[in-house]
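Take a look at the structures listed below.
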Structure P
Amino acid sequence: MAEKYIKLFEEFPPVSTRQWMDKITADLKGADFNRKLVWKTNEGIAVQPFYREENLEKLEYLNSLPGEFPFVRGNKTKSNEWLVRQSIPVIDLDEANKKALTYLMKGVDSLAFEFKESGELTDADLAVLLKDIQLDAVEVNFAGNCCSRKVAEAFAEFVKQGSWDPKNIRASVEYDPFGKYALTGKFRKSQDHAIEKAIKMIQSTSELSEFKTLVVNGKNFGNAGSSIVQELAYSLAQGAEYLTILTDDSTDSTGSSTNSSTGLEVDAVAKKMKFNLSISANYFLEIAKLRAGRLLWAQIVKAYEPKDDSSCKMIVHAETGSWNKTVYDPYVNALRTQTEAMSASLGGADSITVLPFNAAYEESNEFSDRIARNQQLLLKEESHFSKIADPAAGSYYLEELTASIADQAWKLFLEVQEKGGYLAALREGFIQAEIKKMAGKRDMNIATRRENLLGVNQFPNFTEKIEGTVNTSVFAPADLTSGKVEIETLKPYRGAQAFEALRYKTDVYARNNKRPLAFMMPIGNLNMRKARAQFACNFFAVAGFDVLDNNGFKTVEEGWKAAQEAGAQIVVICSSDDEYAELAPAAFDVIAGKAIFVVAGAPACTDELKEKGISNFINVKSNLLEELKAYQSKLF
């Protein structure tokens, strides 16, 4: 029987973009389309309410297949496989080995040994650390305070002594002198020494073709509060700086003659590089970021005229970001990292680390490590995210986002290049200033709840309290500035820190004092009083205050009597705008300064109420952080 193809929905006529726009315009009834339906990301990308096939017409890269230059559709041709990485702190070599073997039995196929103390690893040390680990089946990575060059050389020698094929060994040493320079403010010895070290590592591990010895830690930008475009652009600029310096045999990045003899082949350098990028909660934008990154990096490497197009592949290790993680309501972190891991996998990351939900405030434990590990395994084994190459392909929205992020990141990359490259831009302070500007914008968005951190600035857990002592460093940026520095340093931090410090201050105060109580006085219009009482409860609970909601009162006198019996320090009247003109002054007079009186909302009669002495108003436009700090200062 001949095959018969039936087109579905033929009875419905095609609808043009113009027809869609006409219908939307009519439904808006005069409202501005851009203000109502188009939203702008932190990157300045205007996200439309709908996309159509015509949006893809200008995208030339769609003619390529997965695994083909410019690799925007991924480095893999037949699947979307990635390595599941888990980190192991190394204090005792034998204990770290036992932990590694346990992880491998539970589904991990990439290990990251993180050295807490500085030291050199010998062949004998590696024999203990890597005992019974089949290196041709597992990726191993060395990070932290280990001496990178010695580790690289020792590992190369260790492989030679074994029975493995060097070409099948996947491993890395996370050597990133330019990235560390941005965090510490100076090179450990000198820039030339750092470059010489990189060259020797590349040369000494040349037989290990899958051993990455040079890493671009773009995650430092993301964890310092940068936008997605900034993280990508500055990571590309840093990678290009490595390529430029390591393939140049005459000058360093400042234009001065250098004593090191470089001039490595671009293929030799590019194939030794890996990018460590953070993944944020911007689900679709993060998918597009990884695709745009591969597209741009392929074009950058191509400009150095490599002999092999495979040298243009961007190898990405994705790590769930720390910027949006929280100390309060920490189990929500597991929800955050789940969507982030989904973004990383759908975007085509080569390996992924899911940080444990408690990583923001303590060392991970067996439980949190297991949850983090299983989050990836669920995506692979139950959701089958690894089965299809470039699963994002063909989505009008994602393809347009990929193109938009690539365009914005390329413009910023060129701006860095015009300043002399990555190191020159750091020394000028350009990169730091731009990230601080973006981080400040995001901080303000959190303070005003334009950007929500569930459990922190929105919908806090009313009953959660920190009883024990917390190292307050978890509420401050990570400052790795080292002595006398040459540049302003990047300081990774978490967006929740200011709110957490505020709430922890209340928790500490409440250990020896009565916890402040905000009492709701709902009165008048039923719908408005309920909505405003709920809003006000969330508002004050963010600071760790106790809150007491009520069904409603017939008079302000009745409400004030109940507030006194409850021992309230704050009384919030919750009613409608029209009723506030009469009820708010009446309640203010009854309370007579015996408690802090607050009006929930921004009524039209605000000026008249202020004239009567009422000064406290809370509403959706309030700067939540500053307001709560002010209430705290009045109470303790």
Structure Q
Amino acid sequence: MNDSEYKKYVYIGVVVGLALIFVLRLIQLQLLDPDYKHFAQSQAIRRVIQYPARGGIVDRYGIPLVTNEDFYDLMVVPALAKPLDTAEFCRLTDIDKAEFIAKFAQIDSLIKKKKLGSRQPFTFIKEMTKESVAPLEEKMYKFEGYYLQPRILRRYPLKIAPHVLGYIAEADTALTRRDSYYKPGDYVGISGIEKAYEEVLRGRKGVKHAFVDVHNNLKGSYMNGAYDTSAVPGQDLAISLDAELQAYGERLMRNKRGAIVALEPATGEILALISSPSYDPNLLVGRGIRKYYPLLARDSLKPLYNRAIMDGYPPGSTFKLLHALIAQQMGVLSPSTVYPCGGGFSIGSHVVKCHPHGGPTDLRQAIQISCNSYFCRVFTNIITNTKEAEKHYTIWRKYITAFGIGEKMSDTDIPHLKAGLVPRPEYYDRYHGKGRWKAFTIISLGIGQGELKANVLHLANMAAAIANRGWWITPHLVKKIGRKPVEALSLFRRHETGIDTAYFRPVVEGMERVILAGTGRIARIDSISLCGKTGTAQNPHGEDHSIFVCFAPKENPKIALAVFIENAGFGATWAAPIASLMVEFYLKRRISRPHLEERMLNANLLFAK
């Protein structure tokens, strides 16, 4: 065999060998390797996300507050989309031709920027209702590359408590990058209960793999569902709100700025949390968010702002209750301590004025008539006008924060709850100079003014701590997660104020006198022993704020409450009667003072000056 023949056979052998290797590889891939088979079949398979039903939310008695409703997203796979009758498509989907063209321009832009694959589904129209989808479903065979993706959105049957329940919206880019569970188009809790219990409510997504025909229509399960995963529904929540009390409070607060918070003292459960002005939570569902959120955000009345838990207000005379307790604990006040009034408390040329009343007064009487002079003296005794002022102020602040004001509540389930403001000594050091301030310098704190800030939840919690004679449970909204009560989960802890139980007696008796013969007589309720305290917070920008805190009954209290009405004048004028109506409604489920109720319901204080 010569060289040319030898080379010829070598070439033939190489070609045959390569061909044989190629054929064997094809046999392996197509007949023996299941991964290749799966890949090949996947070109005709659609991966359909199975969105779980989000957990429902009910009130303490099982009344539904948040339910689910079926919606659909119209999806398109750009590579599979064929020319269609645009007029018919727009008619069936209730969009115009300009929007149709704009959508495809957006798709082309995303594909060019490599932010969307040509075979990756794109949400063409979001949140279509069952009714709007019905005529489209019959014609889907005409629209190759399009399909309907089932979704579930929220409904609020009672249209109450939007600031408590919160709302859901599409996950933003920051979240999808931070948490791999969320993909573009997924919904997530943005505020309220929806945010606080997102992981509990959302459940877990599933995936269904299905064959599709040339028209992109589903034609059955792939491999009998071997690669499918089931969606796991979210857990239901029972929350502590009393839906009827919440609704009643919202009616009372209509045409008023302010908030109401009601607590069950023994448990810390929030019975009502009302911020006014408010809005219908159904406005922020699905596509409604894009339309109504900007309108609500621009509204001058700020309906999205949760006045119950946000930055806070001066607590006014309601803070005198804490000063009475702290002064007794520090040994600078007894229930029998008597001080004259004289129409005000003088510091040089400055006078903290007081309303006319008889005197001198002891502690119980001072609470009953809310004497400014008395409590300026009490505050002066606490802080002192000596070099010890900063030391005593630090002790005073420790007791104030022990009531939950001025420090963040770390174990609450209320998103965005603010801490309020009780300045640290360093604040006054910077403002007045180290060692150069004393009780007279900050005397406004003695009557709940100055730099103090407490929101309405803080004031309700203060009332609950007094009702309990010295302790409180972290205010919270959830009562049961699935079938597990929060008591079993030990989510919320008990806090001690550090005030001896004995010192609460004269304060509670003074609060009872406020209702029986003091500044809060308008709040008196037959057969209910209500204990309360009025407050009027100075407002440099307009009419003073009306405040009232209370609890009832006096013994074994069932409800503690705070009401704050902006720009409404004296605490007894509006806040006290509204609070007493709330207490009566909760304890009796009826109102015995229809004329008072009618006046509160019909009052319009939005533009009070």
Structure R
Amino acid sequence: MSRSAETDVVHYDFCTLFDKNYLFKGLALHESLRRHVEDFTLWILCMDDTAFDVLERLDLPDVKLLSLAQFEDEDLLAAKETRTQVEYCWTCTPSLPLYLLEHEPGLESISYLDADLFFSDDPAPVFQELGEGSIGIVGHRYGPKWEALAEDSGIYNVGFMVFRNDKRALTCLSWWRDRCIEWCYHRVEDGKMGDQKYLDDWPARFEGVVVLQYKGAGLAPWNFDRYTISKKSGVILVDDEPLIVSHLHSLEIVDDGKNFILAYPEYGVSRTNAKLLYGDYTKALRRAIDTTRVLEPGYSYGIGEVSPHAQRERLRIQRRARLRRLLSSIPPLRWGWHYAKRVLRPTVEPVIPEGSLKDSWKAPEVAKQQKALIEEELRDPTGVAPFRTFLDIVDYVLQNEDIRASRFLDIGCGVGHYSELLHRFHPGRFDYMGCDYSPAMIETAEALWPHSKFVVHDVFDQGFDYSSYDIVMASALVDVIEDFWTVLDILFAKTSNLLILHRQRLTDEASYSVTASGYVGQNTYATYLNLGELEMRLDRFGLRIRKDFPVSDDIHSFLIERARPLETATVGEA
């Protein structure tokens, strides 16, 4: 930030980085700066040749481009060999403002922006709050429902940061760059997570750090519920402060650019907030798509496809989150949530296909639909709540030295997608075996993931030795079997070390199971467990819950460990 002596206009220097998949969002960010900042320069580090080529031809005003060839040094190139594309972008984050401050000596400061930020007003109040500080950072400011995320994702958000061109900021940036080159991965490990957890102790570690408090900077889906968001006289207000910049995290572009969805429907963004905060953004994204396709017809990087089943599931989660928030916000209605859940359950029995509901899982068409859904979701697995939770469980296991884990049995593995997550995030760490009673699922899994082993197996058959595995996992297994306590008793009796009960619906009532729609043309079950009943059942088998991992709303995953040797209880007696 600098001020012209002649015009008294403040000039801002911003920087961002993105690849071809974030091009549309980067263009929307640039448009928002053009609308709300009178004088600025936006430095863009292009993380691949495609992004550089398109941006160079667009020749955007107030933009200066950096290619990787200009930017990368030996340390970054060495780190690049061990990082995914997302991890390498994070690795480069501290190096970008440091590079600009060292190579552009005329800069008084540089502000780093994530590519999915969007400005709604002039940023002057934020820089005024920085005052004589050297480093400005913004907290996540999690809403009450999401406060637990700070443990893994950190106290502060990297999305918007300010660094002055002085010794204090350069010292901080140099330290941060060194740490990210040493370790910057998309997992939680030893108190680290990507580039972001490093910020947790900055106010104590470095001089000149200012934690910016302006409510209108740093608004994001994880803190919408902290504030009253409204619009008066054309200005969006966060409580009583004008919105300056929002972090519109998790928005996905789908249907060839015609539609937009939230990758994390668990946020339960209200329709009012969606209209206020995402309305102008989606219009800017559409203009970015149109502008790009004038130069590059058919450009579709960063546009996803969502299967009908996945779209229905996202809408279900989002509507349930909205209803829960509504009922919780109106005191007279809180007591009625117990009864509202009853209303939300299916009241009409679905049409049952030929054969039993259990056999419907074996249909080749169901395997095809799961394959299509999984391939779409694995494009960004950490954007899918069950995948993110599974990776959190695995990280927890690996971080605890008292847990021995190498042989992994996935019961009811479907098309084997969790084997791919283990292979992608922890290559060579686990000896994985997937089993499922559907031959079509196992055939699909073997074709998709040749790096893993799969076998057709029914949990009710007695010929499979579970005790030789360090971890046994059942992911929503009881949702395809009506006699859920019997199948759980089998798992509890055979587990010798750890059991992951993944994606389990919970209820405050007695445990029950109802018929429900599954994939298109398939009917199945939805099973709800009472936590108290589950814990009593586990205790009878010498097991206990070591850690509870929330997935979304009333869906949880549990890491279960053996507390004592199994004594007299047998299947059917518990």
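None of the figures in this text is laboratory data; all of them are computed from the coordinates on show. All figures in this text were calculated on a predicted structure; none of them were measured in a lab. Cβ atoms are built from the backbone, for glycine too; each structure is taken alone.
Numbers below:
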item: For 25.6, 88 (Rg and Dmax of the Cα atoms in Å, calculated) the corresponding structure among P, Q, R; result: R
item: Test item: FRET efficiency 1/(1 + (r/R0)^6) of positions 195 and 395 (r between Cβ atoms, R0 = 41 Å, to 0.05) calculated as 1.00, pick one of P, Q, R; result: R
item: Given 3.5 for distance in nm of label points 7 Å out along Cα→Cβ at positions 203 and 387, calculated: source structure among P, Q, R; result: R
